[in-house]
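Each value in this text was obtained by applying a stated rule to the coordinates, not by laboratory testing. Given the structure is predicted, the values throughout are model-derived calculations rather than measurements. Cβ atoms are built from the backbone, for glycine too; each structure is taken alone.
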Structure 1
Amino acid sequence: MKRVAFVTGGSRGIGYGIAEYLAKEGFDLAINGMRSEELITDALQNLRALGAEVIYCPGDIASKEAREAMLAKIKAHFGRLHVLVNNAGVAPKERRDILEATEESFEYVLTTNLQGPYFLTQAVANWLIAQKAAAPDFVGSIITISSVSATVASVNRGEYCVAKAGLSMTTQLFAARLGEFDIPVYEVRPGIIRTDMTAGVTGKYDKLIEEGLCVQKRWGYPDDVGRAVAALARGDFPYSTGQVIMIDGGMTLPRL
């Protein structure tokens, strides 16, 4: 019986790159997104062409009711779940200096990027524990996609940085709590990744990368993140729970 992975925000960008590699690894997939299924038919079909059985679980991870509906759909269809990949997230609707940012923007970003994944992780963790109790050879894991913004300050999008820092602690908390069940929890921290979310700042980062922002003088791609997540989901790092995997081309490497 194939293992099942649930990838939030898995129909585009980094999430789709992750889903592709998990499909190649032999996982069946539950994909979450906000768009209607008709708009992502090509993405789902491409994943199925890689050999995965794929279901779509639309909904806003910021909503408790939507999260419950997603997990209920996965249980009804597959009856099992092995890997959660917390990837879905939003950027502030407009970048504002932290001296001028609004509470509305803070609440919007934190609810989606931190509160939603936190309580989705809680629900999935309890399901993984139950599956482990029923079958001691069960192998599960939780992987959260954060950002270099967890530690790199951007004063024109403070709410985003705070949310990513919170996700980093979420990983540590659940790693500590799930250790007794041998369920590893990881954080993958991408740097500058070329997706539709970064399309509006391409020129800015092209220049910074050329000037040496990253040790490896190129953009990162969803493929880079997908490879790392697949290795973690496959079980290549069973004794590394709570750890951060950097996918940033050496951007955060201290240099003189």
Structure 2
Amino acid sequence: MSLPNLHDLHRPLGDTGLRVSPLGLGTVKLGRDQGVKYPNGFTIPDDTQARMLLDQARQLGINLIDTAPAYGTSEERLGPLLRGQRQEWVIVSKVGEEFEQGQSRFDFSAAHTRQSVLRSLKRLETDFIDLVLVHSDGNDLHILEHCEVYATLAELKREGLIRAFGFSGKTVQGALKALETGDCAMVTYNLNEQQERPVIDYAAAHGKAILVKKALASGHACLTPGVDPVRASFELLFDHPGVASAIVGTINPLHLAHNVASAAAVLHGR
């Protein structure tokens, strides 16, 4: 008997032409253990453990992988780990945030945006990145209206170095603005935080893509006794037709299998 999986549940990522699994694998824990907001500490997996996790994700039908320059060594590790598998993954990375010596700094200039994408291509050992998101510092509208990052991503898309671009921000106004000309917004949406639902509504009405971050409230999701918080979280998410995929950042194989089984059960209506 095969384990529940997501192979037959891939769906469109907005109008990008890409198809993605309803769960994506977040990889901050492959490259960074400083300044992360999780309820429990963790040890960054070694290459053998990381390769096993990626293999497990692929076998469970996950084809979406989320990384960023701000995730420490995540991109650099994923390049060799995914060698020979490029066509099997939809890769999402970011621009705008750098994480060095335990501190974040932000740069939304044209020069840094282009340099960052070229560096990501090299680290990930690929000729193109499927989706690049702006890693906002929270000043969403200022970034979109006064910085060069979004226009530069549009140029990189025209050049074929990225297939789609979008915004991972912190405000409804920013995400709505970003979707006017971009392909995707990454929003926070979970049992505790639903303020960004209007963005998902807009995306559903306009053929835009939505990726959900903190779908399980970064591991903090909890409900009344007897209620499975993971399943309840996915019931909320996948009840909305605008949600393409939710990013889960676990490095625990049992948690990953449980997440996939829960998502598959919800989407199959069981």
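Hey, helix-only ellipticity at 222 nm (-39500 (n - 2.57) for each DSSP H run of 4 or more, over all residues; to 500) derived from one of 1, 2 reads -11000; which structure? Of the structures listed, the value fits 2. Comparing mean count of other Cβ atoms within 10 Å over residues 41-48 across structures 1, 2, the highest figure comes from 1. Given a computed value of 2.7 for distance in nm of label points 7 Å out along Cα→Cβ at positions 153 and 209, which structure among 1, 2 does it belong to? Here the read-out was taken from 1. With Cα extents along the principal axes in Å, for residues 161-224 alone coming out at 43, 25, 17, pick the structure among 1, 2 it was computed from. Traced to structure 2. Taking FRET efficiency 1/(1 + (r/R0)^6) of positions 17 and 65 (r between Cβ atoms, R0 = 25 Å, to 0.05) as the criterion, the top-ranked structure out of 1, 2 is 2, with the highest value.
Comparing structures 1, 2 by Rg/Rh (Cα atoms, Kirkwood Rh), which one has the largest value? Going through 1, 2 one by one, Rg/Rh (Cα atoms, Kirkwood Rh) is largest in 1. Each of the structures 1, 2 was assessed by percent of Cα pairs over 13 Å apart, for residues 57-96 alone; the largest value belongs to 1. When distance in nm of label points 7 Å out along Cα→Cβ at positions 9 and 177 is calculated for each of structures 1, 2, structure 2 comes out greatest. Structures 1, 2 were compared on Rg/Rh (Cα atoms, Kirkwood Rh), for residues 73-168 alone, and the highest value belongs to 1.
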